[in-house]
Structure 1
């Protein structure tokens, strides 16, 4: 098979740079175009010195004419931009979006949470919310792959199997998540100019964070239940990584051992989800620069409760790595290809 030709729109963002690093080492693809706006004509190495020796094209402005030369378009752009590009695609093209443009199946919910009208409503039916561990068999049927957000990835992977198999209560779940500031993109310093990003911890988006809608949709869809939860994100004084601490109530007769056993069975054949030994205290350092999600099941001081820890690298498993994982599945490549990062 000839190598796939790739276009990356939004190449200079934190996610875009990480995507380039992964795809540059991928044996099955060729990075044909890197697109940006304020960076046109520049080398990508200006945004990451580790790419200085990489043979990569200079950054150009995205145009419709480029699409005919590529097989896959990756969009790591502000919300709303992938919708515009989706309307230009042909049957030959696969769109893999790392923003939120196709994450919600109801365009009215998109307007509610993202405050902009969905300009490609007719294409939502051609898209799939692609959490690969749950959508692997369906991905190939769609021409638009919507990659999950970073917080939802860390939250859905431990919760879905436990709720679905009736091991935990699906009400009043408490989710406390802490993310490195790279999750807010390159504009984070302007957006949070009054906060000391390098020396303080900040709560934000309580009850109104956009990922609430995504978590709700996928928890309910994958478990067949109406679930309730409280989600509070925090901006941490670190560049990358997410650690989610999730407090749940156990169903009667369920033990920590039973929880761990089920998670081990569920993810036994999933290469990027690992279950730690009981009561392991996780650090984001356990997963940095990997496409892994590491889950730990910890005892609470109350017998009828359990604490779940879930750690990912927000730029890889919560972003570019998961996008490449989905591409690998779509084209029948080794799921791990390019992801030994």
Structure 2
């Protein structure tokens, strides 16, 4: 069975979500990274990108914020492209830890692999696997160029955020050395940690995140540039990673209540992927206790409920423009 959804229905759902939740003051900014603590907590944006490249934007969609853990998704894709899915599974894994994103206990329990590239340990390991292009900054160039391809435009390093994270990443330093102890990091530990810290400090807009989401939802084809960024056959593996651990220890609750695979970051951004239908992104800095944006969660849940969409529903949805 096929369900047709119009652009006007999507637009109404997005604007309604914005109006419903724009004044929500629940949650608080990430305090352990000083730069993030000072971002205005009332910022709020929702963006949807359709397969045609058509964009639906409301709120602070052009505000540049730290991508943070959403960056784990593009780097995981890059590692798949460079090494293949079997090597990613063997060297990192694809299992949810059921624990917070920066858990050291998870590493002690799962010594054979970091678990998944979408938690800190696996993301640092993924950065160590990135193959360089060009000069001595080649690994960094690979990461930034790949994210640019996914978004259709360039992100920019937020220097103040990078310095703030570098000064406070003690837990991630411990994780990096544990990866070395367990032979699960594949380049210099501190260099790999620095790559990870820098990629988390890249600045993006909510609109760029929505375009990246649709690139994934469309099997690797960027809806704005038309460029095929990654092989279409990687799409089920990428989305399964997001669906299984995108909200860390709250992932099961999220997918049960929303029906859309999504990945959050402590900068306040969330990307959601509805395969073959659209990509959606929302941004608001105030987080719940698990590190997920409160208003962005509410926005995505409302849009999915309003449109009666769910990745697990047997009805296939198509956007009619």
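Nothing in this text is a laboratory measurement; each read-out follows from the coordinates by a stated rule. Fair warning: this is a prediction, and the values are worked out from it, not measured in the lab. Cβ atoms are built from the backbone, for glycine too; each structure is taken alone.
If you work out distance in nm of label points 7 Å out along Cα→Cβ at positions 122 and 290 for 1, 2, which one comes out largest? Greatest value across 1, 2: structure 1. Quick check: 19.1 is what I get for mean count of other Cβ atoms within 10 Å over residues 58-65, calculated from one of 1, 2. Which structure matches? This figure was derived from 2. When distance in nm of label points 7 Å out along Cα→Cβ at positions 274 and 306 is worked out for each of 1, 2, structure 1 gives the greatest result. Taking relative contact order in percent (Cα under 8 Å, 6 or more apart) from the coordinates of each of 1, 2, which one would give 17? Of the options listed, only 1 reproduces it.
1, 2: which one has semi-axes √(5λ) of the Cα gyration tensor in Å, as calculated, at 33, 21, 20? Clearly, the read-out refers to 1. From which structure (1, 2) was FRET efficiency 1/(1 + (r/R0)^6) of positions 2 and 202 (r between Cβ atoms, R0 = 41 Å, to 0.05) calculated, if the value obtained is 0.30? Answer by label: 1. To which of 1, 2 does the computed value -13500 (helix-only ellipticity at 222 nm (-39500 (n - 2.57) for each DSSP H run of 4 or more, over all residues; to 500)) belong? It traces back to 2.
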